[in-house]
Every structure is written in C-alpha cells, then in structure tokens.
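Just so you know, all these numbers are worked out from the coordinates, no wet-lab data involved. Just so we're clear, the structure is a prediction, and the values are computed from it rather than from any experiment. Cβ atoms are built from the backbone, for glycine too; each structure is taken alone.
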Structure P
Amino acid sequence: MSDNVIHGTWLPASRSLFVWGETIEVAARKGRQPRQPRHPFQLAAEQIAEKLEPLLTHDTDAIAYTLTLWLPSINDAPLPSPELLELGASPPADGEVALAPWQVAGLLLPIDAALDLLLRLKAAQGFGVDLWAWHLATLIALRLVARQQVLPGLVREGFQLRAQWLPRLDPETAQQLTALA
C-alpha cells in the first residue's frame with residue numbers, strides 16, 4: 001500500500017497537466033528558502049514519474065516543473081488531502097482555515113501523456129479526487145467526440161479569429177458537466 005497521493009490540475013496556457021504528489025513523510029529541504037514556502041509533504045518529481053510509469057503507454061516528454069498552488073492551510077501549514085488523511089497522515093491542528101501559496105514540485109505532462117494517465121486511472125492506486133474529476137471530464141469529452149456532438153466554430157480573440165470545436169450538449173451531458181463543476 002502506498003503512503004502517497006497524486007494530484008493534478010490542467011494548465012491551459014501550456015496545454016499540459018501538472019501532476020504533483022503529497023506524502024505522509026516530511027520532504028527534505030534543499031537550498032535556500034524560496035519566496036513562497038515549499039509544500040512540506042510533497043513528493044519529488046522522480047517519485048511521481050516512477051508512480052506514473054505503468055500508466056503511460058510510451059515515453060513521455062514530462063518536464064520537471066514547480067508551480068505555486070493556493071491550498072487550504074492552517075497555522076502556516078497546508079492541510080493534508082482527505083485521501084492522505086485516509087492513509088494515516090496527522091489530522092490538522094485546530095485553527096482558521098485559509099488559502100495560502102505553496103511551492104509544489106511536479107511534472108508537466110503533454111496532452112498525449114495526460115490522456116494516457118487520465119484514461120488508465122484505477123481505483124485504489126493513490127490518486128486524488130482532483131485527478132478523478134479530470135478522468136470523468138476526459139470520458140465526457142471523448143463521448144462527445146464519439147457521438148459527433150461537436151460543431152466547428154470561430155472564436156474571436158481581439159482582432160483574430162480562431163477555429164475551435166464547440167460542444168453540442170444534450171441534457172444528460174449538460175447535467176453531468178454541471179455535477180462535475
């Protein structure tokens with residue numbers, strides 16, 4: 001059984017999935033203290049890559065990356081995710097919960113590797129609910145394409161027009177997306 005949880009968030013500007021992990025053990029600090037504090041329970045990028053390797057079908061161009069995430073925190077410490085609490089992490093101390101910035105090391109997965117990961121998630125593998133939400137969003141998007149429920153369209157960006165596929169949602173899919181949001 002694993003003592004860590006992998007999380008992820010989509011970064012539209014880079015068209016990539018940022019994956020990071022948290023563990024029960026306190027991460028070793030290296031170098032001088034950054035402007036934003038480092039997440040004390042983060043997994044190293046190498047550990048994340050090792051955990052994801054069985055889920056990726058081919059060599060990926062994952063890039064080690066550091067991102068500042070605003071996470072729920074108490075008394076200058078990030079709260080462990082509910083999944084990490086289930087694995088035995090110490091519950092948070094009493095105090096007022098507020099969002100605080102934390103530097104988190106992880107990997108940027110290009111879209112093909114992100115799809116590999118999101119389509120191969122399995123229960124009880126130590127993934128956070130955020131990645132499961134992206135898994136469901138991916139399945140909904142693939143279903144829209146398979147059912148040909150997308151239409152070509154143009155989107156104006158300043159003085160430029162950009163081609164884009166626009167979803168044509170049936171009531172069931174609209175309800176699923178609303179529930180997911």
Structure Q
Amino acid sequence: MTNTSPAESRPSHSDGDRGPRLDTEVGRADLVTFLTELLVAFGTEATVTVTANDEGDLVGEITGAGLGRLIGPRGGVVTAIEELCRTRLQHVAAGGSTPRFRLDIGGYRAGRRESLELLTDETVKKVVESGLPHVLDVTMSSERKLVHDRVAASETGATTRSEGDDPTRRVVVLPPA
C-alpha cells in the first residue's frame with residue numbers, strides 16, 4: 001500500500017518545478033467545505049457546487065436567494081472570496097501546484113460576462129462608425145482580457161490598449177488604422 005499526500009497527483013501542465021499538482025477531487029471537496037463554512041459565517045443559506053472541467057480546473061458556484069452581500073459592489077466581494085479559495089487551495093497543496101479556480105455567486109459573473117460582451121460589441125460599432133477612440137470604465141483584469149479578446153475577434157480592424165495602473169486601469173477601443 002502506497003501512502004500519498006493530497007498534493008500528489010498528475011504533474012502540472014503549467015507550473016514548472018512547483019511540485020506535484022493537488023489532486024482535483026481533494027481540492028474540490030476541500031473548497032465545498034470551505035465555502036459552506038464561509039456561508040455559515042455570513043449567516044447565509046445557499047447551495048455550494050464545485051466541479052472540475054475537462055482541463056482539471058475547478059469551477060465553483062453558489063446559488064440561492066439574497067446573495068448580494070456575497071457579490072458586493074462591482075463584484076468586489078465575490079472576487080475576494082475567490083482569492084480566499086485560491087489561497088486555501090495553495091495551503092492544501094502544501095507547496096505543490098493547484099488547479100485553477102473560478103467562482104460565480106448568484107450568476108453574477110455569467111451575467112457580467114454577457115453585459116461586457118454586449119457593451120464591447122456596441123462600443124466597437126460606435127468606434128468603427130465614428131473613427132474616434134472610446135475609453136471604457138475601469139474593469140478587473142479578467143474583464144479587460146475579455147474585452148481585448150472580443151475586439152480582436154470582431155474582424156472590424158478595431159484594436160484595444162489598456163491605460164493606467166490597477167486598480168483604475170481601463171481599456172481604450174481604437175478605430176481601424
């Protein structure tokens with residue numbers, strides 16, 4: 001019988017010499033417990049689901065009523081909870097690499113993605129028609145990436161650049177050259 005630690009599993013596909021990758025099922029089970037205990041601390045009744053996708057990354061979802069406090073203004077609290085979960089995975093991995101983790105609460109991130117895609121498409125159309133650049137509101141890095149990727153895929157010739165420093169970094173959509 002071989003005794004293995006939770007961090008021993010398949011090697012990481014992107015983490016170099018960090019050591020064995022945390023077993024996805026161990027990470028998944030730990031995050032369900034961690035998030036459930038967090039909900040108790042918040043005094044919130046909700047359902048926690050953590051699944052692994054085809055790449056072995058973990059995707060968490062919290063569903064229920066009255067989850068606004070867990071989302072926070074502009075998604076700030078859900079982002080903080082997601083970071084706590086990543087820190088928890090690093091602790092459980094004990095120096096090994098960890099699966100990526102993404103959290104959505106009450107469908108906020110899915111809805112935000114749809115809104116950003118629509119805003120990006122409308123902005124590209126305006127920029128191409130007017131020939132003038134347009135500065136979007138401040139967004140998180142993952143949202144800026146979505147905008148950059150969406151504009152690049154639009155095949156309109158419009159381009160993007162980021163300006164400023166976090167936490168006030170913005171995307172500028174530029175007309176075709």
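A few notes on this one:
- Structure from which 24 was derived, relative contact order in percent (Cα under 8 Å, 6 or more apart), options P, Q: P
- Structure from which 3.2 was derived, distance in nm of label points 7 Å out along Cα→Cβ at positions 116 and 148, options P, Q: P
- Structure responsible for 49, 41, 37, with Cα extents along the principal axes in Å calculated and labels P, Q on offer: P
- A value of -1.24 for log10 I(q)/I(0) by the Debye sum over Cα atoms at q = 0.22 Å⁻¹, for residues 60-163 alone, calculated from one of P, Q, originates in structure P.
- Value -8500, calculated as helix-only ellipticity at 222 nm (-39500 (n - 2.57) for each DSSP H run of 4 or more, over all residues; to 500), assigned to which of P, Q: P
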